[in-house]
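Student: Each structure below appears as structure tokens.
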Structure 1
Amino acid sequence: MWRAVVTQPLDRTCELPQLGELDSDKGEFWRTNVFQIANSGDNLSAFESNRLFFNAGEGKKFFDVSFDSGVNIDSDSRSVVATDFNNDRKPDLLVASVGGGPLRLFQNTVENDNRFIQFDVEAKAGSNIGTRLIIHTETHAIYRDLFPHNGCMGQAPIDRTVGIPAGVKITSISIRWPDGTTQTVSNNLDAESISIQQK
């Protein structure tokens, strides 16, 4: 037999006793109320830095560009949203930190010869969330599921931009709509913006 246990969510008055000895020489501390940590002057992650890695190709080699990009800010960052803020079809980063402070926008200024295609899809009824695009090229397939990207305390809009490597030709696009029906598009594949309506 199951028993329902009801708790008060986010009880900001809750007190938790210290569980054992602390080594204050190593920076260990305990607060009986976790919601008072910020008021006590302590910081749970003051010595962590933000990291950003650059994909050097095919997802097999990454370079740490945290310093060069400026994302290793002196802040207790918790939320990041990756989306295109300046309409250049490259993902930018919006970073928020605990304890207030400014939102920080890091614009993607990397130059390359890749194509960035914006897809505008329209389902017959309901939402486009859950639509799957499969972009078939001469060398490989690129999969893109259309849904909002959620992170800790942040949500990005549905990303409808797909990067195509320089010199790679798209041969067709397969679409699986949220209702399970499929469709294939094989014309107008060189455009920077491709609109697809469910048939």
Structure 2
Amino acid sequence: MRTNVPETAGLRERKKLLTRRALMEAATDLFERKGFHATSLEDIAAVVNVSPRTLTRYFGSKEGVILGYEDDDNATLLRELAARPAAESPLKAMRAATLAVLDGSSGEDGERYLRVQRLILANPPLLAKSLERTTEHSYVLAGVLAGRMGVDPDADMYPRLVVGVIGAAVQTAKERWLRVPGKPAEQLPDLVREALDLLEP
């Protein structure tokens, strides 16, 4: 969950990214303090001094604000996967790309990731929307893997299978990580590595 604004962004783009980030942080704080259902779009927008309409334009819904962190991680995962060597197997490429994203979530970013994941698991509307987006993104990832393999993702099950297996390992490790109070954020990548190692023949 990398939250820094790219230095290459222009002034207008930087302002938009900073506003987006501020809204996500405000939503996280409010959901923790007041609860998801008790927090309105107006509450979140007021913290950042923008209109509810602006917030809706950025995220579409109250759920979308907090899930913006997952959207950012998914975009990073796509970039990491695209950068993997062409000769690398789909499974190794997905594993390496996934761990690169998790390894980037350390310190403050890691603690924020922990807070967000706990909020998602504790609120059924957030969890349902998160699972829906995860499913949608899995098809995008499978399409990238299929392109690397030179196969049709609609005809070949292997790309989707790779994405599903990696996703299951990450989810299993994440659930174990979240069940232990006080476990530092830095331990999540290690748990994911442990889960992925169990899949090795």
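Student: Taking relative contact order in percent (Cα under 8 Å, 6 or more apart) as the criterion, which structure among 1, 2 has the greatest value?
Tutor: Biggest value here belongs to 2.
Student: Once Kirkwood radius over Cα pairs in Å is calculated for every structure in 1, 2, which label goes with the largest value?
Tutor: Once Kirkwood radius over Cα pairs in Å is worked out for each structure, 1 has the highest.
Student: Another question about this same structure. Supply the structure label, taken from 1, 2, corresponding to mean projected area of the Cα convex hull in nm², for residues 83-170 alone with the calculated value 7.4.
Tutor: Of the structures listed, the value fits 1.
Student: If you work out distance in nm of label points 7 Å out along Cα→Cβ at positions 75 and 131 for 1, 2, which one comes out largest?
Tutor: Comparing 1, 2 by distance in nm of label points 7 Å out along Cα→Cβ at positions 75 and 131, the maximum is at 1.
Student: Still on this model: Taking -500 as the value of helix-only ellipticity at 222 nm (-39500 (n - 2.57) for each DSSP H run of 4 or more, over all residues; to 500) derived from one of the structures shown (1, 2), identify that structure.
Tutor: 1
Student: Out of 1, 2, which structure matches 12.2, 32 when Rg and Dmax of the Cα atoms in Å, for residues 51-90 alone is calculated?
Tutor: 1
Student: Among 1, 2, considering only mean count of other Cβ atoms within 10 Å over residues 123-130, which has the greatest calculated value?
Tutor: Once mean count of other Cβ atoms within 10 Å over residues 123-130 is tallied for 1, 2, the winner is 2.
Student: Let me ask you something else. Computing distance in nm of label points 7 Å out along Cα→Cβ at positions 35 and 147 gives 4.5 for which of 1, 2?
Tutor: The read-out was computed on structure 2.
None of the figures in this text is laboratory data; all of them are computed from the coordinates on show. Since the model is a prediction, treat every value here as computed from it, not as a measurement. Cβ atoms are built from the backbone, for glycine too; each structure is taken alone.
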